[in-house]
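Trainee: Got some structures for you, see below.
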Structure P
Amino acid sequence: MPKPEIGDYWGGMAAMLVALPSAIAFGVIIYGPLGPSHLAQGALAGILGTVAIGLITPALGGTNRLISAPCAPAAAVLAAFTLELMKQGSDFATATLLLSLLGLAAGVLQVLFGTVRLGQLIEYMPYPVVSGYLSGVGLYILSGQTPKFLGVPKGMHFWESLGSPAAWQWQGMVVGAVTMLVMIGAPRLTKKIPAAILGLLAGVGTYFALGLAGHALLTLEGNRLVIGSLGDGGGSFSEAMAGRWKAIAGIDLALLKEVAFPALTLAVLLSIDTLKTCVVLDALTHSRHRSNRELIGQGLGNIASAIIGGMPGAGTTGATLVNVSSGGATRFSGVFEGMMALVAFLLLGPLIAWVPVASLAAILIVIGVRMIDRHSFAFLRQRSTILDFAVIAAVVITALTVSLIAASGVGIALAVVLFIREQIGATVVRHKVAGNQTFSKRVRTSAEMEVLSEKGRRTVVVELQGSLFFGTASQLYRTLEPEFATRDFVILDLRRVQTVDVTAVHMLDQIKDILAKRGGFLLLSQLPASLPSGRDMKRYFDQVGLARAEKAVRVFPELDDALEWVEDRLIAEAGLSRGEEKPLLLQEIELFRDSSPETIAVLESHMEKRSCKLGEIIFQQGEHATELFIIRTGLVRVMLPISESLSHHLGTFGRGAFFGEMGFLDGGVRSANAVAYTDAELLILPRPAFDQMAERHQEMALNLMEGIASTIAQRMRYTNAELRALES
């Protein structure tokens, strides 16, 4: 725990003044279905939850300034759960025990979420689901608190209470109206005192003012307009901790099953509410929260709250912002908020008994209205977002007609459907180019390039992107189907693929079989070592049998490797492939093929011979450049260093090719490294030796320069054509 600062005390105190009245109101919501006589136990559960969560969560969580307390989503889920229990005929003892078990299970799940590092995933809950659920919670609170605001007898629901003016209690309505008006208008006058506190004080003051005219209001016994006695904070506190578990012997497996799904729903919602507040806090304070540690702290706080009979909670935005604005700086401000809640309970327990139910209902109605996402109606203006609004509407309708628990399931299911629809609508083919429009980085002779320009149309390179799954497999097949009749080599570049499922793999296997019947090949290049899901694509393809060793399918680490493999086959089919074991004579090299024997002899007299082993560095970036290198046998790769461990492959030069010409021409420094990719035999023409030769053999020197320029120009033409193909 960090050393507390003076602002932590003020922030914790101010946060308690915001959190405690709301917690009391939330507790009343939860215990309301159990009957008016149990409202006091609901208020007590809210207070105990504020104390337990406030003391435990900040001490073990990982976010400075965050205030955790009972919250609206918890109240809505637990109130719906309580209502279902009452419909099933459960007694009070069983209902309270199941409420504790539900909070306990949700806390355990939150600890599990944090332990297996699901904190980051929960942050990505789709916005329409969160918006719809919060709007549903707001409307649920609104419909549930309106009867309490009107003061109608227990059992009257929203529409029934609105249609029974004779049952309204005007005293409660006046108290609630004053509370609501003060809570809405107070921020315009002062922000130093939380609006909920001012509204509650105004409601209590109004109630006692009315009590002076009607003394029946000043009696606790049988008074439905106030919470009722909580006890003295001593014996009642101990009884709340111990008595909650007396009915555990009556719990059976069927009841425990009823707790499972609501507990999962509650755990996810509390986690989302907490992490959403953490994100807001990060933006305000330029800090970074630790999602997984925070979930563990929240879970342990909810476990402690459930054990002592309190309601669960989460990181709350309102109290957190009050804490920040009041000077809170460390996690101690959250702990101090819990301490102050305990002090308030022990010292002010008798006074809390006089809090008007209508005043709490008014506070919750204001909170509920603010939770409704009115901005979501803007989604109706655009065709592209109408379905997102439909998800929000479906979640809200389900929350109001079935239950909040069912609403969360409906929202997630619809979000999955929208995601699949979006993926199906997006193209998985990013780019497609023929093999005579793009080439490998292997430098070829003029004759070889002519073959590749003519025969390269037998190859197609398809760059894929996004998700390859059952929704896009047919789209990919339809895109590639026209290629099967004319292409012998289909290269799939998978570097931008995010996900792959069995359906997509089966489709690729079918493509491989179709090509194999024509003697063609399916080549897979640049398989991601790790997809966002953590799956190794190469291993996955091995497991499902696509990448097994056979003639019709090949897997290459880079696209360039796949292109080079195809080019070698096309060149070999054209009869231009030569054995690599015999070093070329100077007159056999394309650059000097038309030179006379006398010219060859002069050139050889000015050249040096060099043998290089595999991996040997021929020259390095930054070295002074004077030599032209000509390959008699072997392969040389030119690499551009990016970092100490990373280099970019610029080109591969083979038998008969030359490299290093830029430094030879301008005498500058080397811009890249040249490394022997195999054992190699080289001829080296230093620029000083060439200049000396040029003085006596000017025509020979001119022909050599023209040959170098012609080769460079040819390379540039192919490069330009390739760039045009990539842009199309």
Structure Q
Amino acid sequence: MLTLLVAGLGAAPVWAQTLENVVISASRAQQRSFDAPAAIESVDRETIQNAGPQVNLSETLNRVPGLTILNRQNYAQDLQISIRGFGARSAFGIRGIRLLIDGIPATTPDGQGQGSSVALTSTERIEVLRGPLALMYGNSAGGVIQAFTREAPKAPEADVQYYTGSYGMRRSVWQFGDTIGNVGLVADYSTFNSSGFRDNSATERKQFNGKLSFGPDEKTRVNLVFNHFDMPLAQDPAGLTATQLATDATQAGNNTVTRRVRKITSQNQVGTTLTHALDENRSVSARAYYGTRDNLQFQALNTWVGLNRTYYGLGLQYNEQTRIAATPVRWVVGYDFDRSREYRQGGVAALGEKTTTTRREDNQAENSDLFAQATALVSEKFSLTGGLRYSTVRMLSDDYYITPTDGNGSGNISYSAASPVLGVTWHASDALNVYANYGKGFETPTLAEMAYTSTSTLTSAFNTSLSAASSQHYEAGAKWAPDARSRVDVTVFQINTTDEIVVASSSGGISTFKNAPGTSRVGWELAARRLLTANWRAMLSASAIDAQYTQTFTSGTNTVNSGNKMPGIPQYFVFTELLWTAQAMDNARRKPLLDTQAGVEVVSAGRIYVNDTNYDTLARSATQADGYTTLNLKASHGWPVAGKGSLTAYGRLDNVTDQRYVGSVIVNQASSQFYEPAPGFNWTLGARLNVPL
């Protein structure tokens, strides 16, 4: 019988496969990823540690099928992350994907988030949920990324890390952990500096992440998390035209150097989660959080934008596993409320300094959501999953800058939607699960996407003409573990969307948006792992997608034809790794190694279209970034230190063949500055000292 449902209700058999991990995203309760009736991957601490200096999510999540994560080499705009095409159009930050850290949302109610919110140096694991079950997380849930901070060690320990690398990269990490009585503490402080691969791309970052865990009794657990992020400088090199890219990929875009285009960010967040077990089959959990974020950005058009945001929220959830008649059922019901309010200013700048203020307004977004989800084992071979989330998202803007030539740009709008999910799983054997899911989701525009209205001219007025996108998700998949050394996950999907939110125009860091009548995404995903021998392991992650517009529409003066490819989405993505360790691996689950290991990574991506028309009027040619294949090498060696301590040295060589390629694109950039080049050959060296105190 299915372990998920009979845990606590009776003895469960031993499963054949051991390539396994625990996840919670699919059912909001702990279960094995093999049992989860959804496409879900988990990246563990060891993988995060060995993938690089732990600055960007792109170091580790590029091994998750169906997720495309493009390092823009531009810390002023953050990473470009998409799941099954959702989020690919984002000009900055993460949108269309829900991001949670220790159960606390890092995504605002309008669907906008920042990948830099995750402190990778203290992250224990990251889960990525794709497909219809992600819709149970509400607005803009094209997928869900959850990060979990490590638990405190039983005895006090200090951890120090230092990395250096190409383009002046320097990274330091200072971490302390301990448990005293029933109180555990993990405190992590890190710094990052880089002069950048391109002109005008230097960055300075500092981050603190602390987690305090305690409980008055064995049934209750409280986590208190505090995060501080400070980025006093993130220069913005902007995009390049096709001609600029061919001439010198290291140059910055038009006017970025002379006008000192850059971004300054500071964020503080505190949150708490509480879980209480009423008995062995019932539990309640709650969360509450509060945060502030300040952004100041200077743009290439000699303009500036300032955002001062406060945000907060709470949630309540009840979990139970029971029987209805003779049927084992696990179900959850809950409520989420989140609100963000940002004071937006803007104006004219000269050489990267403010001169005048021409915009002052309050923007607000809030969501109020009820959800319920259940899984029932209806027979020895079949289980059913169903869920419903009802969401209400409200947005408003109060304009305080009103002149005879700049009218009142205030506005408000409310979006509501019911998101149902239905799925069935066939438990063919202990080594094979086959599932199929359907879901209906919605995606509201973000406050940033509503900030400007474009008719014949660009106007700083709240754009309430944008509708929420509505999508139908279909998914079928299988999870197969033929033996204790192997596992294969495969998924196929189709997503049909109406009122897709697309870029109408983009220039100088300012974009306007509109609705497209219809889009279609069809694709497949594959994840495979195999322990070849006691010392060799191989893994493969591959996905392909055909994302296109299904109806013709106009955008400004341009016609977007049915059949045009949606921009910003690589047509395929492949990550493969071959790893060798001097010590034998234990059933493909490596223990901490104090010896030598080495690995080879091959990363390959397909072409990316850069605008909706699939044509560059400036270059008079089709607009696409060609695909690429890169080779990466990595190695590490560990030595025992001070009894139970350890010293580990790391080394990486990325893009060993020095291939020149485009790493990401700026979708629909009006001046044809679409292309953000990736660096050629680059290296990283690092060391980690872990010492018990």
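Coordinate-derived values only; no laboratory data. Fair warning: this is a prediction, and the values are worked out from it, not measured in the lab. Cβ atoms are built from the backbone, for glycine too; each structure is taken alone.
Trainee: For the read-out Cα extents along the principal axes in Å, a value of 129, 58, 50 was computed from one structure; give its label from P, Q. Don't jump to the answer; show the numbers that get you there.
Mentor: Details: P: 129, 58, 50; Q: 74, 56, 48.
Comparing all candidates, it corresponds to P.
Trainee: For distance in nm of label points 7 Å out along Cα→Cβ at positions 323 and 523, which of P, Q scores largest?
Mentor: Numbers: P: 5.9; Q: 4.3.
Largest calculated value belongs to P.
Trainee: As an exercise: distance in nm of label points 7 Å out along Cα→Cβ at positions 179 and 459, calculated from one structure in P, Q, equals 6.1. Which structure is it? It would help to have the intermediate numbers written out before the result.
Mentor: Details: P: 7.7; Q: 6.1.
This value belongs to structure Q.
Trainee: Identify which of structures P, Q gives the largest calculated value of Rg/Rh (Cα atoms, Kirkwood Rh), for residues 299-482 alone.
Mentor: Values: P: 1.27; Q: 1.17.
When Rg/Rh (Cα atoms, Kirkwood Rh), for residues 299-482 alone is computed for each of P, Q, structure P gives the biggest number.
Trainee: Continuing with this model, one more query. Out of P, Q, choose the structure whose coordinates give distance in nm of label points 7 Å out along Cα→Cβ at positions 195 and 379 equal to 2.5 when calculated.
Mentor: On the way: P: 2.5; Q: 6.9.
It traces back to P.
Trainee: Okay, moving on. As an exercise: relative contact order in percent (Cα under 8 Å, 6 or more apart), calculated from one structure in P, Q, equals 12. Which structure is it? Could the numbers behind the result be given before it?
Mentor: On the way: P: 16; Q: 12.
Comparing all candidates, it corresponds to Q.
Trainee: If helix-only ellipticity at 222 nm (-39500 (n - 2.57) for each DSSP H run of 4 or more, over all residues; to 500) is computed to be -19000, which of P, Q is the source?
Mentor: Working: P: -19000; Q: -500.
Answer by label: P.
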